[in-house]
1. Quick check on the output: 14.1 is mean count of other Cβ atoms within 10 Å over residues 94-101, derived from one of P, Q. Which one produced it?
2. helix-only ellipticity at 222 nm (-39500 (n - 2.57) for each DSSP H run of 4 or more, over all residues; to 500) computed as -18500: which structure among P, Q?
3. If semi-axes √(5λ) of the Cα gyration tensor in Å comes out at 52, 27, 21 when worked out from the coordinates, which of P, Q was used?
4. Once distance in nm of label points 7 Å out along Cα→Cβ at positions 262 and 454 is calculated for every structure in P, Q, which label goes with the largest value?
5. 1.1 is what came out when distance in nm of label points 7 Å out along Cα→Cβ at positions 198 and 438 was calculated for one structure; which of P, Q is it?
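Derivation of every value follows stated rules applied to the coordinates shown; laboratory data play no part. All figures in this text were calculated on a predicted structure; none of them were measured in a lab. Cβ atoms are built from the backbone, for glycine too; each structure is taken alone.
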Structure P
């Protein structure tokens, strides 16, 4: 089964011991640190975050250790209540992982020594080959996050392990041991310790000085890569020929490209060193491009030219984008972006200077979608850096100044997108209001037309009423003439009198009917006028309201007059 291929540049992951052949540019540091470890009981390695302390330990120091030395790497991790092992438990767990089997010749210690102590567990691992242990505490600044009682327990036991040949309690219980076991017990415990810690957290080591007074006496300061070292770290991994080990084929850089990389990674012209953190981000991106090129062209040598380098202005912005995009879902991505872009970076509006903001983790966890697991994810991919604060929690900040401009560029892009969304929403709202205004105008027009129709109906009704009134008047006139004629014939014929009287009654009845019909017409017209008035009042059409009221008054007068005529006709 073939090994899984790896990248020539691990990016933000530290170099492992298996990647020692890819680790270049730190030859002097490797030699100096090894010399300290070989001669000193305790060594402190310190440097800025991102300078490569973890890589120097794993890929630089460990491969150079003598064969009988056993390195035990201990990385405590930030304390999480109810989840984290104590520093003592973590150290014992890493010892068992590095060397699972106890030596049989030290089994007698089980009867005279406390099996939960560091001294006991290391002595049980130390066989006749006189093994030398090297405890490598990486990212030891996290020690300060643990409860006080756990820190005190660890300090006491570590001091005993390093500086006590045989604890008094064991010595007191060993008087009855046979000679061969006394010889084994008399062998010294060969253990040394190296503490790798951030430069700005050296005070954490000082807190161990009451039990380990020499803890800060022998220190090694890891600095950034100088020009020569940076060149080696860029060029040499690319030239490794073991194609079966790497995802990319071997390639080389043009000299101008090398100089451009170093220039692009420095903060300014006066900056004499380059941070490993930044160099690895850059070279990882270059290797990604080489892998893509190799899939298209396999025969020719791949040479990275200056024009094929990433754009340094957006390199760290792209890194930020990639790490955000790697989060599991859109909700988490949005929560991470809003927290970082709105609360952890800021640009001064006056000077334009951009800077990082340090924020309490508990405050950040009150933001939408933010919790401790998200903060840990962002810390694990080096977007954020955490450190214990004075209130018992953790404070977080963006891991590097060089990320700030890219983060602000993303924020500006987000704000532009949000502004465009607002403009689109405003446009949609304006269109909606315009449609409502058009619909309202159309409704007003319809109501006005309906009112006009009702008014016309009222006018036509009045005309018909006048016609009916004239007809009724004619009928009445005819009736009167008939009555006069009948009266004039009264004396002519007695029999005609009865007929004339009947004709008069009939004419009078027709007059009443005509008046009643006219009355109905007036009432109909009055009802129409009332409905029209209701429409005008709803539409607040004052002129038509006044006109309709006047018309209704005239109709009421006409109705009263007709009622009187009908009453009179019945007499």
Structure Q
């Protein structure tokens, strides 16, 4: 019959050719199937940076039972490391990384990862002030022109929320050049640039940037852990009710296009403050504001990629004292939530509590709004002050692994500006804090920290650590601003303060029997206390201790 092969007409050699062809086809199909099943996290790709001198974990998915070989061309990696995928297809192995250097080639399975550098790797996370690009920062044109740092690389995590913890995320490594720098996180860039300069220009620096503007801390914490410490169920019930509503993608996209058109035509509010750019629509179950969704989609897939530590700049979206809708919890909960974030991320990075925690460097919220200046009772309704206090208390709860970076002295462009352009000082202060707390440098990396408050008659004397070259007023004012005192009833009053040696004496005619002292408790406090090294004192609140003199 036409189309069939006759055994009588086929030469014996033809059977061999046919068998080889069939075998080759089967082999190719098997290879294609295995290639489709083999998957590496996006961080393991060209231009990546590995943490130096550590046992770095490499992991992925493959056909169950497949053996994966890993090798590299740096000195000391003579024998390949291998792993076998389990019945679920998961595999992992550990490789010893050398001292800072590169470029190298890393082979995983049948693939090659090129231009691999080994150095210092950090995670940068938070909301819009971490996301803000270098092109929007102060002196952007000048900074971009000199941003030729090929040993600095950024892995920008694609913003994809997930309702459940994801195994993989999307993103790519970007080599820092004047062409690529404008779109990179400004804080991350200045942090990496300063860190590399201080460690030596031969040290590569990689930053995993996972940031999303207008997001609350609840989105960055695993939901099961958040449920354990939340004051009630209101926020979960609110988001779950929205998730249960029918989702019409056509209607949602039409509303998005309308909002985008309005935003492009009128990008500013009446106050002069920029409107937030509309986000592409998602079913609410996958929305970025839903508790846990950003942890699931933008943090969980990164772990446990070896890092030296994390920098965190977030809190603006948690400053409501009583949110109009239960999108997030009131500001008073921020400190506890931040402590939980520290613990959960350390666990995610496979760092047992009894051994060590993931180092965190936390940027305390800057000033915002107008300065209020009246002599009597101090302004109380400041959600920004509450979040700053929460950041301070969370850092104090983990003194060995968390450092607080104050930005309260930095300028803001306008009263409603939630995004200060002065990002270089923020990145530099983060880098100096890292040099001291992670790399063991003996240097002053922060402003004076109150260590004790004692009563002297009707006055309070504050003792400080981290005074550096001595206490100082950081601006042209003749007096220290920002202090308030309160008696036992907790009603705070304006106070005057002056430097006496390595101490500050605080007193108020409105409060003859002080029990509490606060510094910088306003949206826009008149804070100017610091040290002669140029670092400002972070806002704080303390109860007076010690004997009456």
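1. It was calculated from structure P.
2. This value belongs to structure P.
3. Q
4. Checked P, Q; max of distance in nm of label points 7 Å out along Cα→Cβ at positions 262 and 454 sits with P.
5. Q
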